[in-house]
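Visitor: Structures given as structure tokens follow.
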Structure P
Amino acid sequence: MSSILTVKQKLIDLLEQAVMEAQSSGKLPSVSLPDIVIEHPQKLEHGDYASSLPLKLSRVTGLNPLVIAGSILKSIAPASEIARVAVASPGFINFTLKSDWLTQQVDYILSSADSYGNIDLGHGSRVQVEFVSVNPTGPLHVGHGRGAILGSTLANILIAAGFSVEKEYYINDAGSQIESFGRSLHVRYQQSLDVSAEMPSEGYFGNYMFELAREIADEKGDNFLNLPEMEAVSQLSQIGIAKLIDQIRKELELLKVSFDVWFSEQSLYDNEGFDKVMSLLRQGGYLAEKESATWFVSTAQGEHKDNVVVRSDGSPTYFATDIAYHYNKFLERKFDQVINIWGADHQGHVSRMKAVVDALGINPERLKIIISQMVTLHRGGEVVRISKRSGDIITLREVIDEVGADACRFFFLARSADSQMDFDLEFAKRESADNPVYYIQYAYARIASILRLALQREINSHDGDVSKLSGEFELALIRKILLLPEIVEIIARTLEPHHLAYYAQDLATAFHSFYKQCRVISEEDEAMTKARLKLVIATKFTLAKSLHLMGMTVPERM
């Protein structure tokens, strides 16, 4: 049985063949064929699919697009899935699927079960998704949560699209910020034991540092007071970083975010990877010495300015370490594609990172960088900036505790990564149909309730005849169910997982409408009951898959 994706490809092939036939017969001039794109019309009365190919051909031939569409239409071969092909102004070709083909897809979905929605776009290609990667010097905030959910959802979808995916957290455990963290923790540790000490001006002043120092003092006593200062700073830094990483790991697990690899920045120096990549760039003529520092000659790669990689004091810059890290990703671990999800403050880092990847002989297209914009918290009409508990910035953990992981995952996902978002804490907790989290999960719970009733009445739908599903709301629901593989494909190609949140809402709407208009379990019509139960089960698979891809729970009762 052909799937919805093979139908789309079939339409592309039919159009291509029709144009070639029209050209060979002299009905159309022989020009190069542009890319053929198949889309969904905005209105159902225009069909299930549409192509703007005649409009594209009009630009290169000068002919009226409606004349072109008519010539193509006459050459389109019949297809078993297509009921009707029509021309629409100003130059579209519209395709309407056969109702009996649509209903047959319900049995196809039931046979696919949990694998429905999976496609083989990636063919096992190795993709690394690196996200969150917060310095282990403080707690996670809501912006980190947005990046975490984008990364984990994207990884889920890429796996469903046939890619071999590895999720990675890059631990910034080297450099000046770690030294500053260690000195700050040493001061707070002394103060927790009533020893006078002054915080460094570049130190970490958050209240969490007091809590961390007290925890270490409770566990280790005054052991570090008797050590030389640098040794005490080093040991406290290691203990503090380990504790914060553990805290980060646990908070992300609350959001159902996990990683395959926790990669240490320090390992790039310990394994001499940093020295190796700097040597390669120097040999390639991409490094220059000026102003007592070492520079990557970014201007040779089309950048407007060069960038420092090693400062005059011999310490590497953040950029330099990232060069070594990406050399490790592409040339040592040999990922086919690398996807980085970075915060808004890294926007200026994108082009130079692409430039240095190119200098290393790697196609920059293999590096995809998604910038996750800021999140503003609201409670009703009021902006929330300060934690009631600590007086500091609101932490991710506080938001999870207040609204729950499912609400965090959905709302952080529901806007495109490149747009700033407002997150209303009160709205996220609301149990009503205007809250999309509640609305979508209630659809699943309603399905579970229907299936429990069917089980209680011992109704077996295995021999249900799906051809009976010919009503408006039944066909509308089937059409919506059939979009899931397309959504997976779109997201895998564009790396824009917010499409899934919108799809889940649309699917829930189609199901709620079907439920209101079509009685599922009827004592008067057993045959229709069995057919509609099949459709309900197909909806259950599709909705569950959508929720699982978003990392959300599937409630049996609400």
Structure Q
Amino acid sequence: MHRKWRVREEIPHALVKRFPDLNPVILQILYNRGLKTKDEIESFLRSDWNLDILDPFLFQDMEKAVDIIFSHIEQGSRIVVFGDYDADGVCGSAIVYLTLRHIGAQNVEIYIPHREFEGYGLNQTAIQALFNKNTSLIITVDLGIGNIEEIEFLHSKGIKSIVIDHHTVLKDSAGRQILPVSDAIIHSGVEGESYPYKHLSGTGTAFKVAQALLQKSGKDEKESFAKWLLDLVAIGTIADMVPLTGENRVLVKYGLKVLNKTRRMGLRMLIEKSGLMENGYIDPSASFNLNAWNVAFQIAPRLNAAGRLNHAREALELILSEDSQEAYDLAQHLNDVNRERQQVSDQVYQEAMEIIGDVDGKSFLFAKSSNWPVGVLGIVAGRIANTFNKPVVLLTEFRGLYHGSGRSVEGFDITKALSRFEKYLTSYGGHSGACGLSLKEENIDEFVEAFSSYLDKKMKDADLTPILDIDVNMPLNRVDEKLIEDIENLEPFGQDNPEPLFTTGNLIVDKVETVGSGDKHLRVYLREGDSIYKFMGFGMKDYFSEQSIDTGSRVDVVYTLSFNEWRGNKEIQFKIKDIRRR
């Protein structure tokens, strides 16, 4: 699909003069990320654990939460960690569980609801079952803030609760927040919350609780134990696509270091099954070289696959496994399930696009079916939204209700918009870019008509052409190994800190070669003056044909810069993101 190229505003010359030791290209990238003062830039580049990780007791309810937990541990009460079924919830639940066990809890377990049979969040059936097992305390992870009725029901059973969450806080028609009557709420987005960083993931928030518990435990190895949890923090934070800025950036930066030497047998097996080990076998002493991209597109999808098609308990068991054969079998199983998830997602995508039909003139894309797996709807909705740059909702029928997922585009808060149409919905929740919802079949047509009408007005004058934000326009002769090293120092890349994009214009195509399995990829040689540079266009064979680009064409190109290291060889790699003929 055609994309609009938007080169970011050039950095003021006065700012360049204030940072003579920084490469102006790097300074431009930092400026594009909103970093304009000396303190902001130094903090971003420094990302120091001792200086940038915040005190967990800055949460206004943290002292209360810690006291409740220690009280239940001392009494030997039954504690249940009730976590979400995605990678963020599973990793966060494992963090809280492992920490509770480390500080002396003997009677503790994890409960992960089944996505299809129980849905998102707390549910009264599960609460009743936990009550029957004499549960005294439920700690929610990556859910709970929207479970108003369920937590009231929980308290009616005499069970105490602590909510650890980061999702959107519900509000009434007057805009006042609606909070569950929990005994303690650890959520940085609650109005009046004193914790200064507002973008922690569910896993990140769970880690702050773990830090607080370890600090109060008096154990000598508390700092070491906390840091060995960071592999899970990195996975959960990257998987949930929260901004990789501020404290999240530090957590992920150090978390990737821990992940690359993780002691967790299950994760090591999963890394091997993901094809991320050159040797193809597990060496218990080996370190890896994983970055945020590997986690987002290779590790997290395999953990998420369990909850999408089966039960997320399988991902949790993998993380907690201490048996090599069990870990191997679980990793193999998740790899197989992920492959099945990809096939099912492709099928649902094709069926959804047939139902949606022509997208031109539509502000809102909608499709429903009676037999789609609910676990893949978010992935497919995201794929459609990214392709056409329009909000999407997909629904599937299950047990008399239609459940589904929505994905949005930049500048449109889909969960906030749903609050206008509560009368049609049985339940909903999420954040600005993604939502979950359920409704009765008889309300679907009215909901779609009302929501479409609202979006038609909201986006009447909006240009929905996807935008490619480009950091720097520069000649190729400015690229050298030192620049790539400086770019690597800006990692980890992710939400709000994307991998930098560069553009260069008026290049001549010197040669084009097809490479890789099925000849789907291109090796392209572009000439600038007397110099020729090698570019890679992954999966771009057909795109080049559509653009009528061949040898001798004059082109403008958008690309990323990195090192390509293979079998001891290291070279600068230009990866094409978009290209157009002049």
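A short reminder: the numbers here are calculations on the coordinates, not readings from a lab. These figures come from a predicted structure and were not determined experimentally. Cβ atoms are built from the backbone, for glycine too; each structure is taken alone.
Visitor: Out of P, Q, choose the structure whose coordinates give log10 I(q)/I(0) by the Debye sum over Cα atoms at q = 0.07, 0.11 Å⁻¹ equal to -0.45, -1.15 when calculated.
Guide: Q
Visitor: Thinking of P, Q, which structure, once mean count of other Cβ atoms within 10 Å over residues 241-248 is computed, gives back 20.9?
Guide: On the way: P: 17.0; Q: 20.9.
Source structure: Q.
Visitor: Figure out for me which of the structures P, Q the number 20.1 belongs to, where mean count of other Cβ atoms within 10 Å over residues 233-240 was derived from the coordinates.
Guide: Value 20.1 for mean count of other Cβ atoms within 10 Å over residues 233-240 corresponds to P out of P, Q.
Visitor: On to the next question. For FRET efficiency 1/(1 + (r/R0)^6) of positions 9 and 249 (r between Cβ atoms, R0 = 25 Å, to 0.05), which of the structures P, Q scores highest?
Guide: Max of FRET efficiency 1/(1 + (r/R0)^6) of positions 9 and 249 (r between Cβ atoms, R0 = 25 Å, to 0.05): Q.
Visitor: For the read-out helix-only ellipticity at 222 nm (-39500 (n - 2.57) for each DSSP H run of 4 or more, over all residues; to 500), a value of -12000 was computed from one structure; give its label from P, Q.
Guide: Q
Visitor: May I pose another question? Can you tell which of P, Q yields 12.5 when mean count of other Cβ atoms within 10 Å over residues 25-32 is derived from it? Before the final figure, lay out each step's value.
Guide: Values: P: 12.5; Q: 20.4.
Label of the originating structure: P.
Visitor: Shifting gears a bit: Of structures P, Q, which gives 12 when relative contact order in percent (Cα under 8 Å, 6 or more apart) is computed from the coordinates?
Guide: Source structure: Q.
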